[in-house]
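Each in C-alpha cells, the structures are laid out below.
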Structure 1
Amino acid sequence: MVTSTTSSSTTRWWRDLIDAARGTKHDYTQGTIGRSIFLLAVPMVLEMVMESLFAVSDVFFVSRLGAAAVATVGLTESLMIIVYTLAMGLAISAAAIVARRIGEQDPDAAAAATVQAIILGVIVSGSISLLGAIFAPDLLRLMGADADVLATGVPFARVMLGGSCTAFLLFVINAALRGAGDAAVAMRVLTLANIINIVLGPMLIFGVGPFPELGVVGAAIATTIGRGVGVLFALSRLLRGTGHLAVRAHHLRLEPATIGRMLSMSRNGTFQVLVGSLNWILLIRLMSSFGSVAMAGYTIAIRLVVFALLPAWGLSNAAATMVGQSLGASNPDRAEQSVWAAARYNVVFLGVMGVILFVGATWIVSAFTADPAVAEVAVYGLRVIALGFPAFAFGMVLTQSFNGAGDTQTPTWINIGVFWFFEIPIAWALGMHTGMGWRAIFVSVLAAYTLLAGVSTVFFRRGRWRTRTV
C-alpha cells in the first residue's frame, strides 16, 4: 500500500511538472493552492533563470578582457537600471490588470489591456533608446567612469542604451503573459533570447570564425539581438494565442480608459521600482569611489547575487498572479493563503542558494577573475549578501503580493523607508567615515534585506490590499 501511494504521488508530481513546463491551461482561482503555485512557479522560475543567465553570461565572457571591461559592464548596467525601472513600472500595472480580468473570466478585456501596455511600451522605450544612444558618454562620466572605462565603455553603452527598447518590451509583454497565467510562454521567450545571446556573445567578443573581434561591444550587440528576437517571438505568440491570451484584430486600437488606469498604476509602480533602482545606482556610485578593482569585484558579486535572486522572483511573481486572479474571482482568503505558501517556499529556496554561495564563494568567483584583489571584493560581498537571502526571500514575496493586488503605493513607501532612509545612509556613513571602506556597501545590503522582511510583514497583515480595485 505504501509503495502504491508513493508511486502515485511521484507520478502526479511528474505530471504536474510536465503540465507546468508545457503551459497547460489551468484555472488558478480553483483547486489546491499548492498545485496552482507549482504550475505557475515552475515556468516563472525557469524564466527568471533565463533572465539571470542574461545577467551573468556577459560578465563571464567580458571578464576575460580585464577589470576595465568588467567595470564598463557594471557602470552601463547601472544606467540600464533606469530602463528596467520604467519597464517594470509598466509591467506591474499590466500584470495586475491582466490578472484581474482573467480572474473575472474576461479574456477579451485581458487581451485589450495587453495591447495598451505594448503601445505604451513602444512609445516610452523608443524615446529612451534614442536619448540613451546620444548621451551615452555624458552618462558614463556622470557615473564616475575613469579614462580607461570611457575608452572602452562608450561604444558598449551606445549599443546597450540604443537597443534598450528590446529589454523594455520583453519586460512588459512577459509581465502580461504571467498575469494571464501563461508563464510557460514567457519562459520560452526568454529561453530563445538567452540562447542567441550566449551563442553569439563569445563569437562577437573574441572574433570566432567569420565573426569580427569586437571586444566588449560584441557583448552588447549579442544581447540586443537576442532580446530583439525574443520580442518578435513573443508578439507572434500573442497573435496566435497563448492559452489565456489571444490578441485579435479588434484589440488593435487605443483604449483611453485602460491606458489611463495603467498610467495611474504605472506611476506608483515606476516610482516604487525607481526607489530600489536609484538605491543600486547610489551604491554603485559609492563603490566606484574606491577604484576600478573594487568596482570590478562589486560587479561580479552583484551579477552572481542577481543570478541567485532572479529565480526567487519567479515564486514572487507566481504569488502576485495568484493574488490578482483570486481578487478578480472575489476570493481574498485564497489570495492571502497563496502569499504565505509562496513565501515559505521562497525562504527554503533562497536559504539553500545562500548556503551554496557562502560556502562556494571562492570557487565560484575564481571562474570570473584571476585577479586576487578583485576576487577578494567579490568573495566578501557574495558571502555577506548571501546571509540576508532568507529574509529577502520573505520580503520580496510580500511586496510583490501588494503589486498583484494593484496596491503599488504600499511597497513604494516600504522601499523608500528601507532603501533610501536606511540602507544608503548606513553605506555612506560606514564606507566614508569608518575603516570599513568598500565592505560597508555589502553590509548595508544585508541590513536592508533583514528590515524589509519585518516591515513588509506588518503592512501585509493589515490587509488593506484585500479591497483594492483595478
Structure 2
Amino acid sequence: MNYEVVVVGGGIGGLTAAALLAARGVNVCLFERQSQVGGCVANVEHQGLQFEPTFGLYSGWESGGVYDRVFSELPVNAPPVRSLSPAYSVRLPDGAEVFVVEDLKQFEQNLAATFPECSAAAIEFYRDLKQIATATKTGPVHKLVSAALDKCSSRFRRFIDLQLQTFAQRSTEECSYEAAAVALAAGSFWSIDGGAQSLADALARSLKASGGTLRLNAPVLRLAYGPDGTPAGVDLLNGERVIATKAVISNLTVWDTYGKLIGMGRTSSAVSAQLKQMRAWGTYQIFMAMDRSTAASLSSRRILALTDWQEDQSYNPEFNQFTLSVRADFDSTTDGMVPATLSTFTNVEDWFSFHEDHSAHEEQDQSVLQTVWSRLHAAMPELGDGVEAIETATPQTFYEDTRRKFGMIGQPHPPVPALRTTPFQNVLLVSDTVASGAGMAEVVDLALTTANLLRPVAK
C-alpha cells in the first residue's frame, strides 16, 4: 500500500499532523499500536469510571490560539472546553493556599496576602514574567529563574518550584526565565469535557472524514529503506511494508524514533551519546472515586500541593508534591462517585531496577501508595473518608501501555534542539519530547508547523 505520508503513533501530535494533512488533500495513513488513539493522554477506565491521566489543565484554547487555528481547517468541531477560574490553587506545607486567577490585580492581592515577607518582590517577579510572555521586552533573557528570586523568601521559591515542576518539569534551578514565562504567565487554563481523550477522538474523526486512513492495533516495527539508503516507508510488525512517497512523521519519543524506527545502526555515535544523557521524570498516579459532596466542597477542582519545604536542599519533587484533578463538569446533585486523579513525580529507573518478578513491583507500588495516601490526607484533611483509591499507575504501567522508554513523560533534560530533526529530510518528529515547551498546546503547535512544511495552506 502506498501513501504520501505515513504517521507513526496516535498521540496528540501524530493525530494533529495527520488530520491537518488529510484536510489539505494529502493521502495520509496513521498507524497506532493500541486499540484506541490518545497515547499517553488517553483516558483509562476502572470500575466503570473514566479517569483523565493528565493534570487536566490545558492552555491554547483562547480565541485565535493554536486550537482555533487547527480546527478552523478541519471538518469536525473541537471538543467543548471550560475556562477555569480559578485555574488552580497551590497549597503549601504551612496550610497557606494561593488561588491562581487570570485577573492580575486579584492574583497580586493573593500573593501579597500569602507572602507578606516578600510581597513586593513576588509581585515584581510575576510582572516581569508577564512582560516576557507578552514579548514587550526585546532580546533573550539568559538567566535561570533562581537568579530572579534573590529578593524572595524560601516559601515563595518553593511556591514557584512546585508550579514549574508541574508545568515545565524543571525547578527554579533548572528552568530558564523564558520557559518560566510560558509556564506561569501564559494566561488562562481550560478543562476539556471528557479530557484530552475527547480531543484525540475529534482529531481521529477528522482524519477519517477527510479521507485519511487510521489503522489501530497496527504496531510499526521500523523504517523501510530504499536501495539508496533513504527511508521509503515503514515495516509493520505483521510483516507488511507500507510505502510513504513524501514523508514519515514519528509521534514516538525521541528515543524510540532513533532506537526503533531509524535504528541505532543508522544513528551516529554523537546522537546516541546525547540520547543516553537525556532523562525525563516518570509519574505515579492514583485513580480515585470521590463522593460528590466531598468533591463539591473542595476549594478548587485542580489543587497543586507541596508536602515538605525541603529547606537547605535542592528541590526534589518525588512524592513531595502532587496534583489533584477532579472533573470540572460533574453535577453535585446527582448520584454516583466522581473520578479524580492524583499525580506525583517519580524517578523512573527505580521502578525497573532489581525487579526479578512482578511481586517486587507490587510491593514497591503498595509502599508508595501508603506514603502518597498519607501525604494527600495531611495536605487535604477535608477529604476524610470521602475518597477511595481504585487503582494505581506506575512508570512500568505507562511503559506497558505506551512503550515509552522507562515510562518517561514530557520533555527530557537536558533538551537537545538538534534532535528535533532527523538525518533524513523525509522523517519528521512531532513528539512531546522534542516540542519547544512542555504541555499539549506545544505539541499541537509543532504538529501544525510540521503540516505546514509538508503541505502549506493554499493562499
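Quick one: helix-only ellipticity at 222 nm (-39500 (n - 2.57) for each DSSP H run of 4 or more, over all residues; to 500) came out at -28500 when computed from one of 1, 2, so which one is it? This value belongs to structure 1.
Source structure of the calculated read-out (FRET efficiency 1/(1 + (r/R0)^6) of positions 194 and 226 (r between Cβ atoms, R0 = 35 Å, to 0.05), 0.25) within 1, 2: 2.
FYI, it's all coordinate maths here, none of it is from the lab. Note that the structure is predicted; figures quoted are calculated from it, not measured. Cβ atoms are built from the backbone, for glycine too; each structure is taken alone.
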